[in-house]
Every structure is written in structure tokens, then in C-alpha cells.
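The structures come next, written out as C-alpha cells.
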Structure P
Amino acid sequence: QWPVFSKFILLVLMFIGGCAGSTTGGLKVTRVMLLVKTIAAIIRQKIHPNMVLHIRSNGEEFSMDLIYGVAKFFFIYTMLGVLWTFIMVFDGVAIFDAIGLSVSTMGSCGPGFGQFGATATCSAMPPLSKVALCLSMLMGRLEALPVLAILMPSFWRHRNSW
């Protein structure tokens, strides 16, 4: 029943998630703030090529390694959301429903939109889509990078670093 613009705003808020240090999923407000400040600084640097790039928040300067890490996390998080959406669309779920479910499960923020909204369950979904949603919830709740690191063979190689 909500207008499309209102659904879009809710979708963006589900994508962003909660504050840093909270147990919510999503990108977290701090990461989004750092991304916006980085993009603004890069645009200023393109206008003024001799400018030295500094990203600051609350008087604290962030290293470029941290900024690159935030950008990597944003890319991985976004690509995983696109992957879950493609899997559900391939499995027969409507595109807007698939986007809403993908973002809501990655962000651990409750129901999606449309057929799988607040008053419905996901029991009518095809099995492949249910598996994709389970993986999406796992990646969103535990953060994507640690889960992906566990899946890497190099993580399990024995090291004598003890």
C-alpha cells in the first residue's frame, strides 16, 4: 500500500543498517559516512590535482588502508546482495520482491516487500531461493568478510605462528 518512493527510502535505510558497534546487519552508518566523505574528497582532488587526500571524522584522521577496507567491504556487500537477487529472480521471484528480501536478510532487519512483506512468510518461495536467503542471512549477520575468509583454503592451512 505504500508509495514507491517510501519503499525506496526504506530499502536504502535497510541497506545502510545501524550504527557502528551495534548488532544490526547492513553496511553501518559509519562506513557509509566514510564512503561519502571519501567520494567527496576524491572529487575535490580531481578538481585540485595537487591536493593531499585526508579523510577526517570527529577530528580523527583515517588511514587510506582503512578507507580501502571500507570500500572493499562495500563492494563485497553490494555484490552479494546482487547475487542473492539474481538467484531469486532466476528462481521465479518478482524482481522488487527479490531486491527487498535480499536487502532485508543481509541487513537483518525483518520483512521484505510485496508478496513476502510484513504479513506473509517465505514458505511459498522456491527451495533455491530459500537457500539463497539462508546464506544471505548468514552473510549479513556474521558480516560477509569473516564468512568468506572461512571459505578460503588459505585460511585452513597450518601456520606455525602460534
Structure Q
Amino acid sequence: MKYYTVGKLVNTQGLRGEVRVVSTTDFPDIRFKKGNKLLLFLEKQNQPIELEVASFREHKEFFILTFKGYPTINDVEKLKGGDLRVPETDLIELDEDEFYIHQLIGCEVFTDEGELLGTIKEVLQPGANDVWVVKGKGGKEILLPYIDDCIKQVDVQNKKVICHIMEGLL
């Protein structure tokens, strides 16, 4: 089964079993809702730890969570550094023109004139819009903004993207 990261447990917060989580999901209100189950993957453990969210709140650039059965700092200290993940079966259904990043990675990118530019290797999220990093011929990276003027068609089923190269992109 595949698992997808929704957050990174970066530190403890206070003495009452709270932890700081950096969210990597567009749906933190759903993923970190009280009662939800998350799997914690730690580097030196073979099996993930199943955690049930007891509470969550937003605090600056973090989400502060507590987990059922982990009431003190001593209980959560050993969880630091782990990735919070959900199984593929728990992915939220997206609208027609929305995609998960993992669906875009590996897609071949063609111009609207049919020229192969390369393959999407990464998606950056710097601000107003995502930027798709395409590994082009000879290893050259091409940065494509995810905007209507540039990205014309996305077919994640067939791993194919059609784009319009705007002036100054190449």
C-alpha cells in the first residue's frame, strides 16, 4: 500500500503532550481533525505508529496537535522527526482540474506544437501559484508556472501535459 505525507512532526510544544507539525497537505482541517487516524513513520522503525488526533489548532506557521494516549511531553518526545502519513485509500477526491503533486511527478511535458520538453520532477509552491520543475534535454531544468496562459492540458492518467511556452520561459 502507498502512503502520502500530510505533515512533519518537528518538535514538542509545552508539557501537555502537544507537538508542532509542519503541514504538507492542502486539507489540514480535514487531516488533523479530532478523531482522525494518522500513521507516524519514524526513520529507525520498521512499522508505523497509528495515532488518533485528540486536538489541533493553528499557531503561527505550525499546527499544534495532541494524540489520544499521549498526554505528556515524555510520551511525544520519541515521536519527533517523524512523517505523518495517510494511506492512498484516504486521499480526498479532487475536482476535475485539480491534481495531487504525486500524480504530476513523472508526467511528460509537451509544447502545444508537439515538442517534448521533458519530465516533471518536482513541484514548487513558492506563493501565488505552483511552479513545475521539468527536467529537460541534457538535464536542463525548465520552470513552468501553473497558470492558464502556460499549462493548457493535464492528463495524469496518461502522464502527459501540454503547455504553451510564453516569451521568456526558455
Structure R
Amino acid sequence: MDPEMPLLTLDDLGVLREVEVRRDGSVLVTITPTYSGCPAMATMRDDIEHKLLDHGYTDVEIITSLTPAWSTDWISEDGRRKLRETGYSVPGPAPARTTGPVPLTLTVRPRLIDCPQCGSSNTRLTSEFGATLCKAQYRCDDCLEPFDHVKEI
């Protein structure tokens, strides 16, 4: 499970990239962090290793791949369903990536977010950072409920 959003598996989240069981019985697992400074990566590696050891695999190697960079587009449909069912606002398509310089701005790009509780589009950003860096906090001005939005990356 994802340590920061335990409703999702690492596969749901798209962090689990590849699992290879080799002829000699060893296992190679490739994971990609949601962002390069993700503090949960050590926990993810430990959880994967312990789960494989519990299932009888004695030689486990876990590698981190930073390319291509993780994207919220990698969240599975089942993962998106789980997010919606537990009150999260699901990310839209990730911003298109282009070559060249990345424009730097000091303001947040406006998002049109529907409330996951009542469906209203009358919502507003209350904080660009929630409990984790990958979430923003919003509030619905119709039902007055706060909610987290998983940011598009």
C-alpha cells in the first residue's frame, strides 16, 4: 500500500513499474517515485522487500527509476475510483511536457475542481499544499466541506 494514501496500492498509483522473477528465483522490482524527493520511498522499498520475503523470495533487489518521470496519468482507473470513493478530487490530465525552459511563476495555475462530496464546481483553493506535497486543499462553497485534490503532475 502507498504509505501516504493507504487506500491505494503502489500498482494503483503507478509507482510499481516492473517486477521480474529471474530464473534463479531472485526478484528485481523497479519503482518510480511520485517526485524525486518523495519521503515515502524508503518505506515503499521496505514494504515491498518484506512482502516478498514473507512470500518466500530470499533474494530481492529494488531499484528506483527516475526516467520517465512519474505522472498522475499513471494512476490506474481502479486507483482513480478508490480516490473518488474516499472523497478525494481526482487529478485531470497531467500538463503536457515540452522541451526547452520551464516557465517559472509565483502563482498557482487555476484549476476547475468539482467537489467530490456534492459535485458542485463552486470550489476554491485554501492551500496549495495538503498533508503531503502531492495534494492541495480545497473547500466547496456550496456544501462547505473541505477536501483534498491530488495535483496533476
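Values quoted throughout were computed directly from the atomic coordinates according to the rules given, and no laboratory measurement underlies them. Here the structure is a predicted model, which means the values were calculated and not measured. Cβ atoms are built from the backbone, for glycine too; each structure is taken alone.
Quick notes on this structure:
- Entry that produces 20, 56, 23, 2 once P(r) over Cα pairs in 10 Å bins from 0, in percent, for residues 5-68 alone is calculated, selected from P, Q, R: R
- Origin of the derived value 0.40 (FRET efficiency 1/(1 + (r/R0)^6) of positions 29 and 141 (r between Cβ atoms, R0 = 41 Å, to 0.05); candidates P, Q, R): R
- Answer label among P, Q, R for the case where helix-only ellipticity at 222 nm (-39500 (n - 2.57) for each DSSP H run of 4 or more, over all residues; to 500), calculated from the coordinates, equals -1000: Q
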